[in-house]
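Listed below are the structures to be examined.
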Structure I
Amino acid sequence: MKTKKIYIIDDDKLTVKLMTMLIKKNQFCDEIYSFFSAQSALEELKINSDDSDKIPDAILLDLNMPIMDGWQFMD
């Protein structure tokens, strides 16, 4: 059985902490991965692109971030 994974991509550490707490409290998924920049999340996705078990089931993405924003990440 595939483990459910979620990526949280947000430059605000408080937002990441609150989302993590809510996800855990509601047992939304098994594994949570936090990224404070879109570039690091994109690199992780590229590394794991060949293995479908390592791809997240959902991504919570902040659209307004410095350097690479959420829109650029989606492109």
Structure II
Amino acid sequence: RYMDRVLVSWDDPPSPEQLAGESHIYGHYHAGCIFNCRCYAAPLVRLDYGVEWPAKVYRNGQIVRMTQAEFKRFTGAY
């Protein structure tokens, strides 16, 4: 639930339990790659499709809010 609608780079998976401040930490993993998780990873094909800006983005071990322009600068997207 904590990671709902968070944009995550495939090269840098988060540790959701650590981000949420939970005591049991299971490491860094992708959406749907842990027991009882119903999440799934979906590619971001277009920045204007399915994302409400400013969006939550996992970056440098934390979740931050970014505008579309900030996200483009951060990712090098055009």
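Nothing in this text is a laboratory measurement; each read-out follows from the coordinates by a stated rule. Computed from a predicted model, the values in this text were never measured in an experiment. Cβ atoms are built from the backbone, for glycine too; each structure is taken alone.
Some observations on this one:
- When helix-only ellipticity at 222 nm (-39500 (n - 2.57) for each DSSP H run of 4 or more, over all residues; to 500) is computed across structures I, II, the figure -3500 traces back to II.
- Among I, II, structure where Kirkwood radius over Cα pairs in Å as derived comes to 12.7: I
- Structure (I, II) behind the derived value 3.0 of distance in nm of label points 7 Å out along Cα→Cβ at positions 31 and 63: I
- At a computed 17.1 (mean count of other Cβ atoms within 10 Å over residues 7-14), which of I, II: I
- At a computed 26 (relative contact order in percent (Cα under 8 Å, 6 or more apart)), which of I, II: II
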